[in-house]
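Visitor: The data blocks that follow each hold one structure.
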Structure 1
Amino acid sequence: MAAATEYKPKKWTYGVHPGVKMMQDWIAALPAKTGRSLQQWIDLTKKQGGKTEDQRRDWLKREHKFGTNAAWTIAQRASGRGGDEDDDPDAYVRSAHKYVEDMYAGKKAALRPIFDALMREGHALGNDVRACPCTTMVPLYRHHVFAQIKPTTNTRIDLGLCLRGVKPTKRLLGTGGEAKGDRITHRIAISSVEEIDDELRKWLKRAYEADAE
């Protein structure tokens, strides 16, 4: 009997996450808004903000009135965490490949064929679809996130969908996201490639088309 052929994951081309541009804009505006560049804030935080990341975050918020996200970013970088992938498109894309490899390693490796199949379905919807990986999921964008691919357990991927106003069904499960104002409002649980069928494609296409504006 011939040995089973080892699955070879597809090498995808990823888009740059919108958060990278937001970070670039924030960094560029810092000197005019605060009188210091990001690096100057990092240096000052190391000197005066305390020793731990929590202390530095609290100091930035208390003494310099930074918001939570800004204080988190500066404190994180002052502690040697965070990196170029946050604000450098090329660095982000390099990291994106590692995010996906890490997501589907070890006990979740068997889910990789499902991920690749869902990516094919997403990209088949139109040339304007971009996949922009995070550390725990891969959102699919048109103008906004309209779907996300998440390996929720070792045996299941959840395809999250933005389907506002759609009543959940036995298969199309509600996430509670609509009431909370989240983009993802529904999910479909997938445990095998065979479960990627016409019904799933219908809901995926509907989410894509709803983000046409």
Structure 2
Amino acid sequence: MVISFFGQKGGVGKSTASISFATACANGGNSVVIADMDKHQQTARQWAEQRNALTSLCTIPTVCCEKPSEITRLQEDYDVVLVDGAAFAHMGTRAVAAISDWVVIPTGVSLFDLRPSLSLAEELKEVCRQIVFMVVKVPHRGDREAAGTIRIIREQGFQVIDRWLPMRTGYSQAFDRGLSISETSFPELNRIGDTISKQLVSCFTGGNK
């Protein structure tokens, strides 16, 4: 299975989503690899280096890729290939979406984040029918805005998971150490991370390309 994480702009949470789902897959017994397509930032690769130095945790292989053919070849060796897209969507994004079983689009709650994300989804649905949104980086006391964002996404005809990811220092601290949204020092944050991962798994296993 190929699951791609794309965004129309930088900083929307693609790497956060892809590396966190990678750990959920690995902990669930699946062989998983992250295909990092951002050759400049390589956020996923750098995170994996931090994680793989921690011998007590499951390692997450990460490969830098530039072409869809490289991603296709990874399917021969892994159960799940997670594509961490480039900081900004470009012509190659459509080609990768075409070989993906699912496309995940993280978005913030502001219209400046949501509008380009919806535009990207409209473009990509021509080549990948299975698209799901996740709402991330929700500010403190932003639950009402997050719920409103979810409602707008559904009104536009797209799937979106019910649980949103709040903006918390505990998450950024975890990422800096090679950990995921389910491996922070705070049980409540871990519970939210687990819920998000389970909802994504349910989405992926319940649909057909």
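Visitor: Out of 1, 2, which one gives 3.2 for distance in nm of label points 7 Å out along Cα→Cβ at positions 58 and 106 as computed from the coordinates? Provide the component values of the computation, followed by the final result.
Guide: On the way: 1: 3.2; 2: 1.9.
Structure 1 accounts for this read-out.
Visitor: Let me ask another. Tell me which of 1, 2 gives -0.59, -0.71 when you compute log10 I(q)/I(0) by the Debye sum over Cα atoms at q = 0.12, 0.14 Å⁻¹, for residues 34-137 alone. Present the calculation step by step, with values, prior to reporting the outcome.
Guide: Working: 1: -0.59, -0.71; 2: -0.45, -0.60.
Computed on structure 1.
Visitor: Of the structures labelled 1, 2, one was used to calculate distance in nm of label points 7 Å out along Cα→Cβ at positions 50 and 194, giving 2.3. Name it.
Guide: On the way: 1: 5.6; 2: 2.3.
Computing distance in nm of label points 7 Å out along Cα→Cβ at positions 50 and 194 on every structure in 1, 2 gives 2.3 only for 2.
Visitor: On relative contact order in percent (Cα under 8 Å, 6 or more apart), which of the structures labelled 1, 2 is highest?
Guide: Working: 1: 16; 2: 24.
Top value of relative contact order in percent (Cα under 8 Å, 6 or more apart) goes to structure 2.
Visitor: State the single structure among 1, 2 that was used to calculate P(r) over Cα pairs in 5 Å bins from 0, in percent, giving 1, 7, 13, 15, 15, 13, 12, 10, 8, 5, 2, 1, 0, 0, 0. Show your work: numbers first, answer last.
Guide: Numbers: 1: 1, 7, 13, 15, 15, 13, 12, 10, 8, 5, 2, 1, 0, 0, 0; 2: 1, 8, 17, 22, 22, 17, 10, 3, 0, 0.
Derived from 1, not from the others.
Quick note: the coordinates plus some simple rules give every number you see, no bench work behind them. Every value quoted in this text rests on a predicted model; they were computed, and no experiment measured them. Cβ atoms are built from the backbone, for glycine too; each structure is taken alone.
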